[in-house]
1. 22, 14, 10 is what came out when semi-axes √(5λ) of the Cα gyration tensor in Å, for residues 226-281 alone was calculated for one structure; which of I, II is it?
2. Consider the structures I, II: one of them gives 65, 42, 39 for Cα extents along the principal axes in Å as calculated from the coordinates. Say which.
3. Which of I, II yields 16 for relative contact order in percent (Cα under 8 Å, 6 or more apart), as computed?
4. One of I, II was used to compute helix-only ellipticity at 222 nm (-39500 (n - 2.57) for each DSSP H run of 4 or more, over all residues; to 500), and the result was -8000. Which label is that?
5. Name the one structure among I, II that mean count of other Cβ atoms within 10 Å over residues 186-193 of 23.2 was derived from.
6. 2.1 is what came out when distance in nm of label points 7 Å out along Cα→Cβ at positions 146 and 202 was calculated for one structure; which of I, II is it?
Structure I
Amino acid sequence: MIDTGLKNKVAIVTGANNPHGIGAAIAQALAKQGVRLVLHYYQVKGEDVGNDVSEMGIDFFMQQQAKNADEVVASIEERGGQAIAIEGDLSDVAVISQLFEAAEKHFGSVDIVVNNACSWQGDTFLPDDKKLWSTIPEYIAGRPAIFSTETFTHHFAVNTLATALIMSEFARRSLSRETAKGGRIVNISTDSSHCVPSEISYAASKHAMESYTRSAAVELGRYDITANVVSVGPVQSGYIDDKLEQRIKTLIPMNRVGKPEDIANAVVFLASEQASWITGQVIYVNGGKGLVVC
């Protein structure tokens, strides 16, 4: 039996309210290792998709995103774990200190941060021209917004700035302690961060976040703080319907979409003692997607 060294550690996991999502799976996997958790969440407002939806797809996903984190907290407590939930919009910088203060009040100093929360909205450089859009390739999905200050800010405020501020706050609090200065930072990215047509700001915000993570790894390594990225492929967090799943599987050598638990397992490893000399890395967890180029 491997001892991960995580028992009684304290972690903040952002974006953990969707019971079918990556954040919830990460929280549950850490809880199984004895980690005490502060779960951040932000309920999506203004989404009305009618009655409860049972089949996977965008409507189902949006209903899950609109939930609070009570269901996830309950599932952890039922297994003997400890967790609290804090709601907040990460584009409001005041929320960041609130998460750390809640953790310290209930459990003690934070040892692990997992930046999983993200904002997403499709956007493109292409102008709004009906004639032009009639000839757009299939890989330009849907009809995204035109790139603007608003679409840029929408993504970078949460995906980049909030993640960087959480890393900074974690470093400040950790290094101010007289003992036990070490820790783990694990940030969640997308395996398409280098380029996503029709999702240009989402991809760019994640790519920038990866750069911040590498810099954090260099600056904080001497203090026994590691910083790594888990770069995920298509994961069934509720948004992949049957038709989309069949299309995605053709791009993945392992012939299946990911499960949230696949990502959670990688996060637990990077948070564990077994990963104490791994830092500044982008770990791709995507079933081999992108390896086939011929």
Structure II
Amino acid sequence: MNVYEGLEEISDIQNTALTIGTFDGVHLGHQKVIQQLKKAANAIQGESVIFTFFPHPRMVLFPDDISLRLLTTEEEKKELLNKFGVDHLVIQPFTKEFSRITHIEYVRDILVNKLKLKKLIIGYNHQFGRNREGTFQELTKLAPVYGFEMERIPAQDVNNVEISSTKIRGALEKGDIITANKFLGYDYNMSGKVVNGKGIGKGLGFPTANIQIENKYKLIPGNGIYSVLVEVDKIIHKGMLSIGVNPTVTKDAIKTIEVNIFDFNKDIYGENICIYFKQKLRDEIKFDGLESLKKAIAADREKSLQILA
């Protein structure tokens, strides 16, 4: 997959089947669009192109809203799109100036003249251009003028529930890993560096690796205890992970992410590891003492092993 960090880097794309969107999470709905995109490219003997943006448009258009967290970092998104066999990925820097381009200029100058559009694949609710004036209806008027065809993809449903990145984010924030993974089509994951902690887990008989997520926009699931798989040096291990403030043993209310990797004793401080979420085990609660906490952690381990089996 060829990756272009902006329209100015493009020089040789021709005869394209193209789709547009943020593609946060590259979930099942996105995957359906990509499948249609590849079919359309083959049908016209052309190339498949995804036109996406960074930063996320909401971060630029609503700068005072700092609540948005993303399912995928830019690197994770690139890896997923490459896995699904897209020919070209164009990541356009999103600015306020870019957002003011009219939908006609957007189609004529960017999609047709720059990206050599021949077939446009769009989601059922796609809108673009200044004030989101570029609706499906407007595109149908412009298609014959500028010589491209269109195909609209309906909403992809799971159990009659419409998939969206927003709904997946909501599920993860509630700790509903099963729903999130079902909509994503893969296990939600996050990578981070192992850093020094307070040694609380080791003192309880369950040593943990404290994880620092360096991308501030990466969505971290809601507080709780989770059954997880852990990738260390390309080897997958079973484990359980805690997200929260450790209310039984600390009072500082500082949120931490700690993973207990089962049957593992290697020193991995400073290394990057990847966590794959499988299921939430329970909420984070304050126990009446260390013995109660130890018993709960032991039960968490057994339940996690059952899930991962």
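1. On the way: I: 28, 11, 9; II: 22, 14, 10.
Computing semi-axes √(5λ) of the Cα gyration tensor in Å, for residues 226-281 alone on every structure in I, II gives 22, 14, 10 only for II.
2. Numbers: I: 65, 42, 39; II: 74, 39, 39.
Value 65, 42, 39 for Cα extents along the principal axes in Å corresponds to I out of I, II.
3. Numbers: I: 21; II: 16.
It must be structure II, since only it matches.
4. On the way: I: -11000; II: -8000.
Working through the options, I get structure II.
5. Values: I: 23.2; II: 17.5.
Structure of origin is I.
6. On the way: I: 2.1; II: 6.0.
Attributed to the structure labelled I.
Readers should treat all values here as calculations from the given coordinates under stated rules, not as data from a laboratory. Worth saying up front: this structure is predicted, and the values here are computed from it rather than measured. Cβ atoms are built from the backbone, for glycine too; each structure is taken alone.
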